[in-house]
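FYI, it's all coordinate maths here, none of it is from the lab. Quantities reported herein were computed from a predicted structural model and do not represent experimental measurements.
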Structure P
Amino acid sequence: MAKQIPARVKYRKMHRGSRAGIAWKGSDVSFGEYGLQALDRAWITTRQIEACR
């Protein structure tokens, strides 16, 4: 049985998609001498990035 959802809504929810695979673009340091490297696949917030500075 399929979910019953409205055909048209005012604001649709954002879908995050998948985080599978290896990053090919953006894997080199563009500015400065140091960079952050993620060990696991996850969404991070801007507050978490700023906390690492």
Structure Q
Amino acid sequence: PQELEIERGRAVDAMTDSHSWIHGKRFAIYGEPDLVYSVVGFMLEMGAEP
């Protein structure tokens, strides 16, 4: 659907814009294990370092 294409486009734009801020940065995430696992995976894909 058109709505999902627009939303996906916004997400891709946000990832592209934030990549330069996140790449090579160290981070720590604390919380519920399932959420932490997902967020860490996303951050690693964006180029961050644990």
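Annotations for the structure displayed:
- Largest in percent of Cα pairs over 16 Å apart among the labelled structures P, Q is structure P.
- Label whose coordinates, when helix-only ellipticity at 222 nm (-39500 (n - 2.57) for each DSSP H run of 4 or more, over all residues; to 500) is calculated, return -23000 (choices P, Q): Q
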